[in-house]
Each structure stands twice: as structure tokens, then as C-alpha cells.
Structure P
Amino acid sequence: MVARKNVNYVKNILKTIGISPKRVQMFYCSAAEGKKFQQEVTRISNEISDLGSNPINE
């Protein structure tokens, strides 16, 4: 899948420049999976918050 390839490409770039690749994530859900979408967005938001501030801004 092209989207997954692009996400992995961005993760590699981030890793190369010293930024956690965990800041970019991708997940799949259908339009009928509103609850799953909400849970995934919350999970990813929490994970990114746990990483702290963006090192580029420091």
C-alpha cells in the first residue's frame, strides 16, 4: 500500500534527524468504526504527549 510506504519513509526521515518516529502513525478503520477511530486518536494523542515537546522547537 502506497500510504504505508509513505508513512515508513517519513518515519525513517524523522529517525535520521533525531526525532522519534513514533510521532507519525497510521491506522485503518472504516467509516462505520467511529468508536475505533476515537480510541485510536486518543491512544496516539496520549503517546505523542508522553514523548514531550517537539525537539525542533527547543
Structure Q
Amino acid sequence: VSEHGADFYGQPLNAGTITLEKSAQRIPPVYECTIDGRSEELVPLRAGESVAWRIVERTG
């Protein structure tokens, strides 16, 4: 959709795409992940709330 962010940070454009569907989705309160070999918990923006869109397909 936008090339400005990649240009600003000197990054290549994404080759992949996502397809969105208008369907309510609840944002989890926390995401479990591994960073530098350590188990971490990340709290997303709007944790526990609902958003109106969800990703239904990713390519690339």
C-alpha cells in the first residue's frame, strides 16, 4: 500500500501481500515468543480489545 516507510528506512519493498476480512477479532492479552533464546511475553497494543478486521491470507 505504501512505499514511503520502506524508502524512509532504506528497506526493500515487501514482495508479499495480506488479505483482510471485515470480521471482529479479539486481540490476545499477551503473546509468547522467543527473543535471543529467551522466552518472553509481549503485551500487544489494545490487548484484550476487539478490532474489526482480521488477516485471512498471507503470501510471500
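Coordinate-derived values only; no laboratory data. Please read these numbers as outputs of a predicted model, since none were measured by experiment. Cβ atoms are built from the backbone, for glycine too; each structure is taken alone.
To test your reading of the models, identify which of P, Q gives 21, 42, 31, 6, 0 for P(r) over Cα pairs in 10 Å bins from 0, in percent when calculated.
Clearly, the read-out refers to P.
Suppose you compute helix-only ellipticity at 222 nm (-39500 (n - 2.57) for each DSSP H run of 4 or more, over all residues; to 500) for every structure in P, Q: which one lands on -19000?
This value belongs to structure P.
Here distance in nm of label points 7 Å out along Cα→Cβ at positions 12 and 28 has been calculated and equals 2.2, so which of P, Q was it run on?
Considering all the candidates, the number was obtained from P.
Given that distance in nm of label points 7 Å out along Cα→Cβ at positions 4 and 20, derived from a single structure, equals 2.4, which label among P, Q identifies that structure?
Among P, Q, the structure yielding 2.4 for distance in nm of label points 7 Å out along Cα→Cβ at positions 4 and 20 is P.
Where does the value 27 come from, among P, Q, when relative contact order in percent (Cα under 8 Å, 6 or more apart) is the thing being computed?
P
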